[in-house]
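Pasting the structures in now, so scroll down.
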Structure 1
Amino acid sequence: MTIYEVARRAGVSIATVSRAMRDSDLVTAETRARVRAAAQELDFTPSRLGRSLAEGQHAANGIVFPDLVGPYYAEVVLGYEEVAAELGRSVLILATHGRRDAAAQVLDLANRVDGMVIMGRTVGDDVVERIAATGPPLVLLARDPVSTVDTIRTDNERSARELAEHLLAHGHRRFAFLGDPDDSPDVAGRYAGFAAGLRAAGVPVPAPVRCAFNLDAGREAASGLLRRRTRPQAVVCANDEVALGVHTAATEAGLSIPDDLAITGWDDVMAAGFAGLTTVRQPMRELGATAARWLHDRITEPSRDRTPVRRQVLPTQLTVRRSCGPHTGR
């Protein structure tokens, strides 16, 4: 038996059958009961493909990442995919790293999914606004808000300032910041909070040492810093991978951590705990999971265009370990 037979028996459209079988609020209780009775009489079992065809949907969500390398992106993907699967949706993933035609790829993906999450500075605001105006529902993740699109971020500036204050409490006055604020809205917020904390204490703010967000880049950047005649007392890193690279370079140079050099990261990936790395913990899986739920809401709500735009900032937490010494207060 097919969905068409059920629709004929119940006297409704195939789209109504699909919605009724999912207990959608778009269908009245009386119609749902009639459809379910017809399905039971005909021994009908709906398929995902059949539901998608009936409702004119793809049964798939898209998510656009800047990159897929590293534990941060892996955690976000896990949170996103787990919730999407619970909601009966498959996931198409696009990484824009190194793609010259990133905008075209994202626009193409928008035509193949029912909704899409765009993370970081993968495409410009003009592309986001174009999709928001004519394409499927969107949710922005870890980037600045754009027009009428829902946005989910984590708290960067407050925790970065708290981190700077913690390091200042240890007496550090010579700092380095590793990471490129121009390459990531999150890193831009971290650098801004770090800089605000130093300025409040009357300490010079160093220009960022721009590097990629991986261990090798952190190691290479640290090697240059450590060759300076006057090296920094504390290195604040854009993420844990960069910080672990700095940790490796410092250890290879014979430095004691934190006596000779304090090091901090961001994210609190698993390796950070083993390395005793002071970092800022952020809810990576919750980022992905929240994005999946919000996107599902936008896809399934008939009045989604009239629903107020949502903005959420998830909290982060300074996690002090031995790489900068215990908390001493101010």
Structure 2
Amino acid sequence: MSWQARALTGLMYGTLKPASTILMRHPLALVCAARIGNLGRLVRVPQPEQVTITTEAFSACEGEWVRGRAGVDERKVVLYFHGGGYFSCSPRTHRSITWRLSAAAKRPVLALDYRQGPVHKLSDSLADALDAYDCLLGREYAPENIILAGDSAGGHLTLATLLALRDRELPLPAAAICLSPWADLTDGPRTANRWQDPMLPAGRVRWLARRWTDGLDPRDPLVSPVLGDFTGLPPLMIVTGSTEVLRDEARKVAERARQAGVQVRYEEWNRMPHVFPILADVLPEARLAFRHIGNFLRAVAAHRDSAGGAAAA
């Protein structure tokens, strides 16, 4: 664990976690957070000179194309779903992830600004994700050239999108990447890492899950993907921190996917905070994680090419 990580997690434990514990106790807090997030869209976020960003509108939402380097393969794409508990953040807040992901994947990233609560429902977010995927297919991106990715709530949306595509018998993407996925919205208490997590209070995660599942069956795999049948899904990469309160559900997703015959690369990083790759500007571990993502995607491509060659032979 780097000294930067030690310092940052200590700061989070003393500031972000108690603030979340105090503030996230009333629906009004979600409304305020969402409005603050909307104001954040007006702030210009600096990024390296080689990064280019262009916006685009979809059927019910917007998104931005992020190119993290020159010469990316325009025939391929990563469809990215940002985190934020389904009530905050946007593609703009997650550019430190998306431009590095574009560079690692050597392809543009389409970061979707999907609809969120408290105004919208989980089904609206999923509809936006499916619409964006369908739009990419309509623009003649081959499914084998599409990668899905997301962090936290965006990791939840990534898994739900995969399950929905499979259940609708639609063509699946080549692979998916989940960073600290929030995969279990059932009402069970979270005891693992309850005190060790430097960022997320377990009780507030449970409170938020209850709000988003009001009127829904929390055991529906599209609501709690951790309970889904992963048969037939493409290769998955799951990245989490060892002291995260969400760690166990990431583990369970990996275990269930492997049991269903899915190729899984599961990485549990020692004492890293929730969605630590977003901190790549300051954490060496986060920068290294993108190298691992690049290795995963190259391995997926190599396996697909070898399988295609064997089938042709």
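Any read-out appearing in this document is the output of simple, stated calculations on the displayed coordinates, not a laboratory observation. These figures come from a predicted structure and were not determined experimentally. Cβ atoms are built from the backbone, for glycine too; each structure is taken alone.
As an exercise: FRET efficiency 1/(1 + (r/R0)^6) of positions 137 and 177 (r between Cβ atoms, R0 = 41 Å, to 0.05), calculated from one structure in 1, 2, equals 0.65. Which structure is it? The value was obtained from structure 1. Matching task: 1.8 is the computed value of distance in nm of label points 7 Å out along Cα→Cβ at positions 65 and 289. Pick the structure from 1, 2. Attributed to the structure labelled 1. Among the shown structures 1, 2, from which was the value 61, 45, 40 of Cα extents along the principal axes in Å calculated? Going through each structure in turn, the value belongs to 2.
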